[in-house]
Structure P
Amino acid sequence: MANTWAFLATFYDYFVLIYFFVIDFTYLFLLVVALREILLYLRKNRFVNYQHILQSEFATPISILAPAYNEETNIIESIQSLMMLNYAKYEIVVINDGSKDGTLKKLIDFFQLKKLSYVYNVSIPTKPVHGIYRSPLPAYNRLVVIDKENGGKADALNAGINVAKYPLVCSIDADSLLEQDALLKVVKPFLENPRRMVATGGIVRIVNGCTVERGNVTDIRLSKKWIPTFQVVEYLRAFLSGRMGWTAMNGLLVISGAFGLFRKSALIEVGGYNTNTVGEDMELVVRLHKFMHREKRDYRIGFVPDPVCWTEAPESVRNLSRQRNRWHRGLIDTLRIHKDLFFNPKYGVVGMMSFPYFALFELIGPIIEATGIIFVTISFILGNVNFPFFAMFLVLAIVYGVFLSVGAVLLEEYSFHRYPRPLDLFRLLLFSVIENFGYRQMTAWWRVKAFYDYFRGVKSWGAMTRVGFEKKNEAKV
């Protein structure tokens, strides 16, 4: 038995080493590509006068879609933020997706909404719409509110697409805040490549700890709580390294549901958002890639690192575990639905590089990491530990993870410098190190559990408790 275990442990040791070497090399490659792409972006846009876009008659009008379900805590601040955006022509379409709290009443009372006799074309089937509201007040003439039967976020967005009157639609979360110039920056690729551009995404940042006044983030700083701070590091790594790297190769598979801009006609062509998955944002982007390849169209789907969307991150372990479980179930579902893309040269970079990357690394990576830790632990208990392997495992799994996280933070500091206080930068660098000693393993376990939940048919999003946007910075309390 001991000999059998020793053989299995040795075999798995080498497998894990090779796996971590390949995944770390891939991450490093993406980081280098992202660095080059960000430097090109900064050089290209350093002296851009966005006022020209604001005043241009060629700036394409945008419909902002904000699905809302039980969002009474933040809904007014979010809409106020949207109404102050710097953009020539846009509308705000809020979709109340059968909220059980006071979301709709709060909207009606605050904006003095009136129900309309309104008939619209149903391009994409949705749950029944109970009413469409507008305000008679000129100050709120951009706002449209749809009240519909609950059908989930994807169904709400499809209803918003049906009502939207402009050729570009921007999907956001109702609990998010856009910076005033966000639309100007995220629309720029559409103006530069009007025929090719299908979708762009902007960066999502953590608002916890910041000061928010009248829907605007007026003072940026880190939360004093450890869970949101860890997420800041994760977001920087995912957006500035991962998504920027894949954009350079036109292989981006994820545009965050919190902030994405799409060509409305393309969304209608592919049938809108999939209502049968909890990962509707990624699934839509993958489906757009497939459709464009099949139609042999010259297209681009990209990420813009500068336009900022601020969102409230989970502050408790319970809420964070639900979020990560849901994200990974969405990933499993998307990869299963579109499994024909896997190493399929017909789909170019998407089929040969980005889809396999998500399947081999993002999907099963948590399982490899978790089992690797288990094998090392058992080997220690049985006295069969291979110390050279153990040292290599630490270097590849821990030290390299620290390097990538610190690299992402330094990339943020060099390129956008969003956290001006030296103490915040120090804390980000510190959390980039310590996340590899417990936090990363905890999130890996949640993603492993997502497999169990997915295959036993769990479809729920999981309740998320909101604390509301800060009116006063935590550090000043």
Structure Q
Amino acid sequence: MRQELAHPFAFIILFQTVTTICINSLLVWHKMLYYNVFDCEVYGLTLKEYLSGLAGKRVAVVGAGLSNRPLVTLLADAGADTTVYDRADAAALGDFYDTCAAKGVRFHLGEDYLELLDGDVVFRSPSILPFRPELARLAERGAEITSEMEVFFKLCPCPVIAVTGSDGKTTTTTVVAKLLEAAGRTVWLGGNIGRPLLADVDRIRPEDAAVLELSSFQLHSMTCSPDVAVITNITPNHLDIHRDYQDYIDAKKRIFLNQRPDAKLVLNRDNAVTAACADRAPGRVWWFSRKEKIMPGVYLRPDGVICACVDGEETEIMPASEIRVPGMHNVENMMTAFAAVWGLVPPETMAEAARTFPGVAHRLETVRVHRGVTYINDSIASSPNRTIAGLACFDKKVILMAGGKGKGVPFEALGSSVCRHVKKLYLTGRTAEEIRAAVEAAPEYRPGAPEIYVLEDFAETVRAAAAAAEPGDTVLMSPASTSFDRFKNFEERGELFRKIVMEME
């Protein structure tokens, strides 16, 4: 009798075990699908397998800047038939050139480096947009035009949250990463911030998170979209590189156009161009707004409290006044990040992170208070809108240092803002006269209000602004222009400003 009863029990136990294994397998399968499936080509490969698939193909890498150097090293180590095309000469590339050449990588260098461009697979630098004639010619012949970032998307095994926008994307991306880390996730931060992540893809686990800042240049030919896409805002920018403003807008939209129906898109309700993107969203749309209650989304209530509303239920997150970094634009950045990670990070963790987040270097960064004068490094402000947002953070008029290389964006709005918020304006760089003309043409301008000075040398301009400052003043370096007339990037510009200020006696 006991033997007869043993069989049914054994069968039940076996059935439960098999069922559990099947359910777990289905969950893992679903998890992998959720993490990996994009509406672009799915590789399902390891990095090594992808690189081995390039065997027999001629691989061209356009641009030997920081974003492409790890890629070239990977290709060289994998034995791929690789040629690098770059404007710099061998001496400028230094050890990178010597190391890669020793591994068999060929180089076409110099001002005419694109004239001989050829290959079956072409990895473009973000600054070389795909409508360039040399790339378009190869695409017509059947070459694959791709990028380090696009291949990372296709191979990454974990969820991807990606942020783009004309302003605020670096701070928002950084905050998203901090929030996920505070909630216990391992986060891989990259894209237009941090470092290229393709070389790390085999170390990334499905339970991790990749958080990326993406520029319009990176997105321009992108055929993949992230699990969570974020657009902070869209205003005219980089018009010196894009065909026109519409081309810039279309590039930004690529961050979400290939999303799955269950993916998430976070949009700025207060920005008309961004809000209009909702009509083309394949997935779920979330909002953020500082002007109105919106659902589902995160918004600033009239009493100054940041709230989220989902399915008609409002959750208070924190008073905006408790955010450590100054400025309404940073309140918007925080709300954007909160919307991006809602459901992944508890509201109390969001609030604590916002109270302690010190900001990002070169973004309204307090360098020093010296002899009663506060020196602020806002070198990231490479467009008029960024400088306008920075000026709005100060209760009293500042001494502003601005100028650099333009983006083809007009300065009219900046002119009015300078008249309202600046008592002395120190200009340098290619856009100096253009900015001065915009200020003097502003309706608010009166001769001498502000005082305007134009100087040739950057360091001389910093010292002149400092010499004019009195105790209680703020000297703000917020250029409203790119750094490329004199520096390799905005970080180098900011570091020089910081060095000069720290050396003041």
Structure R
Amino acid sequence: MVLLVWYGRNDGVCVFRPKLTIKGYTLLDVIRAFFGIFAARFMTLITSISGIRGTIGGAPSQNLTPVDIVKFASAYGTWIRSQNSKALVVVGRDARISGPMVSQLIIQTLVGMGINVCDLGLATTPTVEMAVTAENAQGGIIITASHNPKQWNALKLLNQEGEFLSAAAGEEILSIAENASFEFTSVENLGHVVHKDYLDYHIERILEHDLVNVALIKEQKYKIAIDPVNSVGAIAVPRLLTALGVDQIVMINGEPNGIFAHNPEPLAEHLGEIASVVKADKCSLGIVVDPDVDRLAFVCDDGEMYGEEYTLVTIADYVLSKRPGATVSNLSSTRALRDVTEKAGQTYFASAVGEVNVVAAMKAHNAVIGGEGNGGIIVPDLHYGRDALIGIALFLTYLAEKDMKISKLRSLYPNYQMSKNKAELGPGTDVDAILERIKEKYSKQPINTIDGVKIEFDTDWVHLRKSNTEPIIRIYAESTSLTTAENLTKKILQDIGDLMH
């Protein structure tokens, strides 16, 4: 059986936008929440090489309970101690309701293993990443479930470079947790905790970046609306904008209490409120970040979405105008990055999906800019992590340099349309075999197999990826025409259906 499930974005590259809203949530959000609650009765603890995430409460090993938090913090601590017996780990969290509880469990578990902790308290993901290297720490833990709803939380694990773990390190930690092969230290050797705020350090490093022009931004006298969805962006983004010379700031959903005013994923169907505010208050633009501030989206002066995919495209265009070099994004990101890269006479490279894979490709090709189409910007001469704050500074510098409205800037780029769907397959389906047969069927087209199967048709493409946890094939397609993109996904779904018979 093959079930086509439609879902997507309306940020310039979307396929569906529900109109009905209930307290800021769309009908689609309500449906997703219903099935999320239903699924939570079975299992909502997801372990992977990049971290541990799940819903708070419930039974151990099925949800993210205190038992699970201590277990995985212990496994990570064991891994850290294998590299340095008296290690230092940086810990920071977003503003989720469960954050203080999760943070204390993690910190005291590490202390019980003899590991020192630098506790940043409320901190953005990129701030924690930068603090790891600034402290010469052996690792870091970011307590955030990123764009997931408030009932979720997660442990995102960093290495001593302030970057997400390699596959090998992640597998080792999961093995340690599975076997409970850890032990705690004696009372004489307990670790200790220090409390620091690294946001000012983070902002200072951004202001020092040679492609950030504070004077030019200040001259524009921008009026900017912000939606930090009740998390750490409410602290970080205004402080950054003030440092950049922006003194007209309109903030909504600005109390960092973790009670998200709407679905926290920065997609167009969730951003009706800020779009209205930008128009009503005659703002120059709107800025939207997710709860941990590693994804960035903009709203144009006319209230239209700039397009999350085009955050990276625009910033890359600016960076390439100042310095030559390669660019990198994952296979499911818009072709527009390749277009602006080649227009600048440089080379674009695609990576497998996932920040750790993008970073690996950026290092391999010495890229000057990279990221993901979800609004994740990676500026390597600041740090190798998605960072909405440096993204804001670079974007505003480019907008000021162009001396035009943001809606005009958006019109300079191709308007690719993206369709995102999935095929849900029956239990026991050999997904790899299906992908292999799709690859054979389209063997005359250019194909990339570093992460599933991506097939190119001139400027159009379709990308098939399997889920690591479910019998699902995710299907992404892009074209200059939304109809063509949708037809590409429908054709692939038909092909999969034919292969199942």
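Given a value of 22.0 for mean count of other Cβ atoms within 10 Å over residues 173-180, calculated from one of P, Q, R, which structure does it belong to?
Label of the originating structure: P.
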Taking volume of the Cα convex hull per residue in Å³ as the quantity of interest, name the structure among P, Q, R where it is greatest.
Q
Quick check on the output: 11.1 is mean count of other Cβ atoms within 10 Å over residues 309-316, derived from one of P, Q, R. Which one produced it?
Q
Tell me which structure, out of P, Q, R, gives 10 once relative contact order in percent (Cα under 8 Å, 6 or more apart) is calculated.
Q
Could you tell me which structure in P, Q, R was used to calculate FRET efficiency 1/(1 + (r/R0)^6) of positions 341 and 445 (r between Cβ atoms, R0 = 25 Å, to 0.05) as 0.05?
Q
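Read-outs: derived from the displayed coordinates by stated rules, not from any lab. As the structure is a prediction and not an experimental result, all values here were calculated from the model. Cβ atoms are built from the backbone, for glycine too; each structure is taken alone.
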